[in-house]
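There are structures below to look over.
None of the figures in this text is laboratory data; all of them are computed from the coordinates on show. Small disclaimer: the values here were computed from a predicted structure and weren't measured. Cβ atoms are built from the backbone, for glycine too; each structure is taken alone.
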Structure 1
């Protein structure tokens, strides 16, 4: 027996872990933790002076010595980070310092780097501002070189053909532009697939909420593989209804 659209959506919601508005926002937690993890790995690489398994360029007696897992607190919920260790015990993480367990203050700045519309220069500036005086220019450069390809790959990754439900969630973060701090709004598109699993499909800088703007977003989702969306849950975003129609 075939299911109607409403029956299919109800079935998927009942089998997904989205029960409240907070559950929708919590999908951003994996993005946040993933980028922090990449930054930690880049810090260790910069500390040792060679990439993992690149023994030809190893010019130190020090080496990697596994990882220690610690649970971090954020406004998005708890998550685990695997902090790299070195044999000499001289590695001092900067982005998440030893004994630090709360990273709530980094959330908006880190997640904002995923947004389409952030230039390479914007991302480099954001990383520099996050680290501040605690990091050398070389470390900032190394982290930027590692993070940007990861972000670009995430932004352009293929998507599934059908998402019965998508949600739109606003993110507000601050960036430095021409020596001034400006606020930016970005919108995360969160999809629930046929198995009830949720995923952040993309994040876009909300330059202007218009039908033309949302049409560009929807066309990009289509170009990445989406053929059908049954229900779009948005909170009165200007122009979105017109873009769909």
Structure 2
């Protein structure tokens, strides 16, 4: 996929946009297994190469990096079955630093799919993954999982939100599409958001653990566009509400 320059998607140039600089930064992070820097780097790659970057990818990469550090691995001396061993251990014990296992097979499968981005990301960073490292086939029993929408299906859904009647629901529907489809929140997490949780290019999410989620340019644009209407709606509530999402119905409450 052709790389999109940051100015084409409304972002300023960053160190990741200079090949020598990103090679240096990623190389140093690999040497010390710096999961924070590597999560930031893989997100930078996704934003520049994917129309709808998946926030699950940096999280999966960070967990795998932490596991490698715990195993005493040194870059680039990885073993062929490291990815498979990481996923199988996570199935029984949980991800390093995350909820304890056993975990459901769909959770493991989502992590496996997210980790396929390691190969193009590290090529882009100038540090190809060692050739002996294998990408494991699906290890889970066959299960039915909602498949990601294609770009065409997403655009069709977006048009339906723009044409929804009554019209006063359209802005909230767009926000929900972005929070659930782009950002990857659950409906419960989206409903629990407060206005102050929107912090520029990041969103503070309250769940089993408090976490910061980076926003795509589309998500940032839609959420910021929602704020003026949200303030108007808040002004007509009988009590001050801190929540980000408010009922746009003409009646109060």
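What the table shows:
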quantity: Read-out Rg and Dmax of the Cα atoms in Å, for residues 86-149 alone, computed value 12.9, 41, structure in 1, 2; calculated: 1
quantity: Which entry (1, 2) yields the derived value 19 for relative contact order in percent (Cα under 8 Å, 6 or more apart); calculated: 1
quantity: FRET efficiency 1/(1 + (r/R0)^6) of positions 126 and 182 (r between Cβ atoms, R0 = 25 Å, to 0.05) - highest-scoring structure of 1, 2; calculated: 1
quantity: Computed 4.5 for distance in nm of label points 7 Å out along Cα→Cβ at positions 54 and 214 - originating structure among 1, 2; calculated: 1
quantity: For -14500 (helix-only ellipticity at 222 nm (-39500 (n - 2.57) for each DSSP H run of 4 or more, over all residues; to 500), calculated) the corresponding structure among 1, 2; calculated: 2
quantity: Origin of the derived value 2.1 (distance in nm of label points 7 Å out along Cα→Cβ at positions 30 and 230; candidates 1, 2); calculated: 1
quantity: Test item: percent of Cα pairs over 17 Å apart, for residues 166-205 alone calculated as 43, pick one of 1, 2; calculated: 1
